[in-house]
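See the structures that follow.
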Structure I
Amino acid sequence: MVYRLNRLMRQLRQRKSLGIGLLLLILVVSIVGNALTFYFFDRASKPDLTVGDAFWYSVISIATIGYGDLSSTSVGARIGTAFFIVFVGLAAFTSAVGVGIDWLLELRDKERSGMGSPGAKNHLLIVNFPNERRVRQIIDEYLQEPSHRKAEIVIVTDQIEFLPFTQLRVSFVRGSPLEEETYHRANVRDARQALILSTGYDDPNSDSVVASIASILEHLKPEIRSIAEVLNSEHELLFRGVKNVSLVYTFRMSNNLIVQEAQDPGVNMLTQAITSNQIEGTLVSTRVGKGAEQSLSYKEAAKRLLDHEVNLVGMIRGEDVHVRFDGLEVTENDRLVYICSNRMDWETVRPLLTS
């Protein structure tokens, strides 16, 4: 049944292509035929008439504009205009315009229904669509970062039939996030990173689906960096086979924050500020590259950074997180985590550590 349906769709597309080709051929014949008859028959009464003028007259006539700068006067030219323009050309022209409008509407519907291929480059993939409010908030937060403001975003999901909102540079690909073909349409080869959201907070299989998606993405593009939302921290084992993925434990983080706010009022406000791109003073990170000062302790590094209004709050070395700096020195490949008004790369941070 599916094979027959696909075969029928191919046949319809082929017939449509043949119809468009025939219309274009008729248009060309109409324009050329009218131009030649006009030039041939009216050239005697219009010595300055050129072939270019004849084609101009033909195009303007078939488009029903008719500026009046040129008009046929001889019987042969008028017969040519009546036949090539009135009887043949106008019908083909209006049909071609209608086909063009239908094509634009079809393309728009295809984009809204996620059945097209956006052709995005260096873009962010957002996989799964738990609800509109969450997805829109994530998009707004992501685009608030100055380096992301012109970034393209492609949403990949089979949880919705139409994208419920319209936003510049945000596209939609409808299809199973567990199928390779879906990611080919989303141009995964040119994607810079992926956010894999939960399928829904009430879905007990969400973490296994998210882990499968992370594995598929790494298979299709090994260097892509994925950020996966995990609902149950005990499901970490599901992601052991995926190398380039960061796990975000939504419930554990929210529970920790609730307890912290109960113990220390104000923690919640500060956390919201430093985890948002929309509020000045964002929590960011930079990997230590080559050229770090020899034997520079993290205590001294924290002091130097603070002189430049950069508040070093922690350091990540391998799988270990350090918020106490006793006996630790700045080492290549460490990741500095700090609060700053601007996101900085290592070449910007390094001079601050040496001054």
Structure II
Amino acid sequence: MKKLLGFLGLMVLSLVLAACGSGDAESSSGASEGIPDEITIGYFPNINHVAGMVAEEKDLYSETFPDGTKVNYQYFPDGSSFMTALAAGEIEGGLVGPGPAMNHFTSGSEVNVIAAGSTGGTVIMARNDANIETPEDVAGKTFISPRVGCTHDVQFETLMSEVYNLTSDRVGGEMKHVTGEPATYHSMFVSGKVDVATVPEPWASAIEEQGSGKVLIDTPDVAYGETLPAAVFVTSQDLVNNNPDLVQSIVNGHKKATDFINENPEEAKTIAREKIADITGQELSASVIDRAWNRINFTYEVDGEVLQDFANSSYELEFLDEKPNLEGLVNTSFIETEVASTE
């Protein structure tokens, strides 16, 4: 089943958001339920989710959970299936695009963003023979994103609307919008089916290496390009309120994984490359991983203001019917707690 889920869709780190609320695990109501004998962590086989891959490969949660706790991992093709599994209690938490977390929160689901996973990694690519030299040339062209209103779509449309006064046909504009899995963008460039792609890494670097497209707008110049969390770590408010010890142990493991990535980048790259191939069957070269890595910052720190700004952009672009108030979505109390040494 894991293989099937991973194979069904080479991911992306899907849409956006989160917020400025910050709860306190120490003051939660209700007694802690204790750490169960078995937990499950979810993530996408995506380079922005390397912390999940490293935690699994290096067995880092064994250092933050009591001896004998079994940690399982479940892989997801998109944010919707991840959030459904979280709501159903099939996973205790994991990495997902902030957009699905925002959408479920504003729809009434009691979820918390308790850490970030990474920032950056969105690139706007243009097909080589599409006669596109500047962003203004995208008028009348077809662009592709993983989903309507996903993180990468909102980043692209925000930039094009605010800076170049170009909008998608969804709101009567000049750019035609289609959707598809990022792993297919190279072939869609080759076939001429699309002209521009708003691409999460490592697929932008793969397109560069395969030679079908070129960078039109690099990560620093995309809207919220270097500050927006590309992945966030979420759990349920029920666990935050009733089992803060479990949530703290999960966050401690995630922090260890993030620190490992930053302290051992070459080993982390190897783990990411091998896990993506194992889960999805997609082989990425070391040079693609290297190039993609340079566009991503692996961090567990969450900037709630950026997430709220991004949510406002989603509303202004008419992806949301109401301007969202995300107060209470983000809870930074667990990442502010020092990781206890297990040595």
Structure III
Amino acid sequence: MKTSDFYFDLPQELIAQTPSIERENARMMVLNKKTDIFEHKYFSDLPSYLQKGDVLVLNNTKVIPARLFMTRKDTGGKVEILLIRPKTDNQWMCFVTPGKKARPGMTLTHASGILEGKVISILENGERIIEFNWTSDKPFLDMLKETGKTPLPPYIKSDPDTWKEYYQTVYAQHDGSVAAPTAGLHFTNTLLEKIKNMGVKVVEITLHVGPGTFKPVKATEVKDHRMDFESYIISEESADIINRAKDNGNRCFGVGTTVTRTLESCAQNGKVIPSEADTNLFITPGYKYQIIDGLITNFHLPESTLIMLVSALYNREKVLEAYNEAILKEYRFYSFGDAMLVL
């Protein structure tokens, strides 16, 4: 299978640069796997596709201010740091731009005067391990709220701090992501309460989203691509609720590709195993889903790992057909865009 099998031509003007004013007013394309029918709805219509006993699984990760603008202590040159994931309490794996001169031993300072970083090592993929020290008594993630900036995908050109409140799900709890699980951005507390009152179980898990979610597939053959590792937690309580629903013949809906990859990473013989670990599971057509029956997601990049995951749940040709119809009907694409329901 070639990466080019997942290409489609997307007009740049359909890449949403700002969020919808009201979260649940986003449009929603519904793909029915049994009938091969596409429907055009709004996200507020989601409850009409759910049934009592279904499970809706959310990713409650929270986006951190993961962009740091710092200065080289030796030359005064400016660098941008994107935090990826922690290695220890004060050491983080990072992207550094420009990276060529970010050599081990180089010291970086922040304009606030409270934060300093030192490049410890360079990894094979070009990432840096940076050790941070700060004068504040606050934990590192709290200190970032004073020094860091909101990260946004590279295809969004508007000021990220303008949308930092929107760029969190209403159920975000646990700091750790450098990108939002964007399928969840369409939910409001009111909509979630309506869904719960129907008898749908709403379950939360955590996967901290890394920048690898935007990583382009450069390999010609899909099988040659490697996913980055991301950290997740599935509690025993959440696993039990999902497993009971599956045992009773009910459906499990993943809200986003992050939830989908997490649940499938923990699947053994059709059961979710509670765990805390890292995953780099790469789901492509031919993969047999064990847990996920339906998926709520956004519209993704051409040739991305995300559209491959969606195609594995449905059908590559039908997914591309749906994407072309979405383009004709001018759906909004990517992180701030409209939604798709596959069931």
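Readers should treat all values here as calculations from the given coordinates under stated rules, not as data from a laboratory. Only a predicted model underlies this, so the values are computations on that prediction, with no experimental measurement involved. Cβ atoms are built from the backbone, for glycine too; each structure is taken alone.
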Study note, to complete from the structure: Cα Rg over 2.2 N^0.38 Å gets 1.01 when computed on, of labels I, II, III, structure III
**Study point:** Given 3.0 for distance in nm of label points 7 Å out along Cα→Cβ at positions 163 and 283, calculated: source structure among I, II, III
**Key:** I
Check your understanding: If helix-only ellipticity at 222 nm (-39500 (n - 2.57) for each DSSP H run of 4 or more, over all residues; to 500) comes out at -14500 when worked out from the coordinates, which of I, II, III was used?
Key -> I
Review point. Thinking of I, II, III, which structure, once relative contact order in percent (Cα under 8 Å, 6 or more apart) is computed, gives back 10?
Key: I
